[in-house]
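Each structure below appears as structure tokens.
Values quoted throughout were computed directly from the atomic coordinates according to the rules given, and no laboratory measurement underlies them. Quantities reported herein were computed from a predicted structural model and do not represent experimental measurements. Cβ atoms are built from the backbone, for glycine too; each structure is taken alone.
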Structure P
């Protein structure tokens, strides 16, 4: 789901305010999540973090016998905070990408997600197809015809997307004739869609569908193919400092065990209604 702001992180490091270091006490782990990316992570009416990743985080903490604290944090501040030692891990719908792996490490992946477009039911884009329901961007040759049709379909359109995400990467790489409008949250992009200020939004399937079910968004509909892999990453992982190799190893094993015993599949069905585990 989301793209690292490399310049911001490197700038903080250069300023001397962020010195990557190992967690001093691996038994105490501070995990950050966004609380604005349901059903991966969200907030209940009391302001408590809830969602698939929150339940999974508590499960993983038990498996590695760690004393964990989960904190809500804005998306753009997560990687700098990780580098500065303010938090020890990120579980916030963060997709593992080659770009991110240059700066941080990942345990997992523990889940995968499709990216999809949505528009208003009254739009000419509604019901549009590109000859494929799903597109695997890892196979560029096979994906090329559908992506070309999608580029033609959206040429000259304005698409709302959450800033610093893998969806931005996709638009920049494959749809150069689209005007990209960035938002701090996909929720706000959906608000502008219903207000007619953008032609479509592009994001991870589950939060987009959650927005479609929300009050006031019943005029929205999905269109085009569901897309995975390639520039959209390997799946969701736990973001960690590269120095924390021991913690990564423990979490990798815990994730593998949670996958093997069906815990991740069970939590998937609870929060998504389908299995997001990586097989």
Structure Q
């Protein structure tokens, strides 16, 4: 059993002893250094954590990497979806011979490194090894250790999709922070897979923002993508009807590709630098009752 899996089990056991609410407050305080007001949240991270106890009705569908594809298709069309080679819960029924030489295997029911494998060379991975990896992913459940209950409602399934490459490497993530249907910020992250991650926040007009989220090295300046306006429009179409959602996209040449929808970035436990921007971003978060329900 991996160290990460042991840590996860320890957190779940700890949560069962103290209860979900106190667990949330203690983890918040441990990561951010202040006690959260979950009843009257004001900062961005407080609002993320309060959402865990009153999640949107669409939360399980948003987090299900297979189910969300139909939502994306209905909102912006299927041109932004990755090519899908397999979706299901039986790794032994994967058509191994039909798979391309490079692909990505994911658990559709969660996130994290234990539910994602980048296969750069299929010939180096036997059919049995792929099947064993799939079964391990299906057994892995997440959500409780970060108090995100919607993951417990998602069936365990696998998906195999195309590997996105540009100039032989995985392109940067464009993570749009969409508040009440408006893409106000975009966080660019590059080098997440085997390199030193680099990141910076911009507004939708590509003006550098004076804040970061903890966990990245020195801020890095990225060139403005030619299709920034188109990506922002896609993000806003997907975020319409939600008080807040982070819409993750890729740009591969002129092609815009959907990544995922995230309701609780960093589980609400990742500090902003400087800390004052935790409250500034929280101020963009509208009252859910003022937002048209998702459809």
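Distance in nm of label points 7 Å out along Cα→Cβ at positions 35 and 107 computed as 2.3: which structure among P, Q? The partial results should precede the final answer.
Numbers: P: 2.3; Q: 3.5.
The value was obtained from structure P.
One of P, Q was used to calculate relative contact order in percent (Cα under 8 Å, 6 or more apart), giving 22; which?
Computed on structure Q.
Among the shown structures P, Q, from which was the value 22.6 of mean count of other Cβ atoms within 10 Å over residues 51-58 calculated?
Attributed to the structure labelled P.
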